[in-house]
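Every number in this text was worked out from the coordinates using simple rules, so none of it is lab data. Keep in mind that this is a model prediction, so the values were computed, not measured. Cβ atoms are built from the backbone, for glycine too; each structure is taken alone.
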Structure I
Amino acid sequence: MLTELRQKAQVTIPKEIIVKLGLSEGDKLDIFEKDGSICLMPVVVYPRKYLAELREEISGVKAKIASGEQPVFDSVDALFDKLEGD
C-alpha cells in the first residue's frame, strides 16, 4: 500500500491495516528504523507504579515456587484437574 509523507512528517496508516491489527485512536506505536525500513510496532505503556507492583508479585510467586509452597503444573489441563479435585 502506498501512502504519502505529509506536512509535519505525518503519514496515514491504511484502514485495512488498522482494522487487521485492531488499532484505535490513541494507541501507542513505537517507530524505528531497521535495515533502511521504517517500522511501526503497537505497544502498551504501563505506569511505573504498576510495573513495580507486578515485579514484586512475580518475585513473591518465584519464592513460593522455589520453596515448594506454590504448585507448578505441566499443562493447563493439569491445573484444571487439580482445581476440580479440590
Structure II
Amino acid sequence: MKTINLKQEKPELDKLIGMARKEPVLVLTSDGEEFILSQADDFDREVEALRNSQTFQKFLEERSQCKARIPLSEIEREIDEDLSQTKENI
C-alpha cells in the first residue's frame, strides 16, 4: 500500500487514481484524517493486496496499539443527538 501524506506532497487527482489502479493508497490529510483510495470493482483483489501489504499491516498494528477508544454507546449518543438536531431544523 502506498501512503501519501498531504502535509508533504499534494499530488494531482489523476496521479492518485493512477497509483490506486496499481495498489490501494492511504491518504493522510493535513489535519490527521486517513482515507484509503482503491478501485471499487475488484474487492477480492483489494483484500489480497491489503493482506500482503507490509505497510498496511504495520498501519493496523500501530492502530491496534492506540489506547484512545470511543465506546460504541458514545458514538450512538452522538448520532442520536445529530438526528434530533436535524429533525428540529426541518
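Rank structures I, II by Kirkwood radius over Cα pairs in Å and report only the one at the top, that is, the highest.
Result for Kirkwood radius over Cα pairs in Å over I, II: largest is I.
For helix-only ellipticity at 222 nm (-39500 (n - 2.57) for each DSSP H run of 4 or more, over all residues; to 500), the calculated result is -13500, so let me know which of I, II that is. Numbers along the way, then the final one.
Values: I: -13500; II: -17000.
Source structure for this number: I.
Have a look at I, II and say which one yields 4.3 for distance in nm of label points 7 Å out along Cα→Cβ at positions 3 and 75, as calculated.
This figure was derived from I.
Name the one structure among I, II that FRET efficiency 1/(1 + (r/R0)^6) of positions 19 and 35 (r between Cβ atoms, R0 = 30 Å, to 0.05) of 0.65 was derived from.
Values: I: 0.65; II: 1.00.
Here the read-out was taken from I.
A value of 23 was computed for relative contact order in percent (Cα under 8 Å, 6 or more apart); which of I, II is the source structure?
Derived from II, not from the others.
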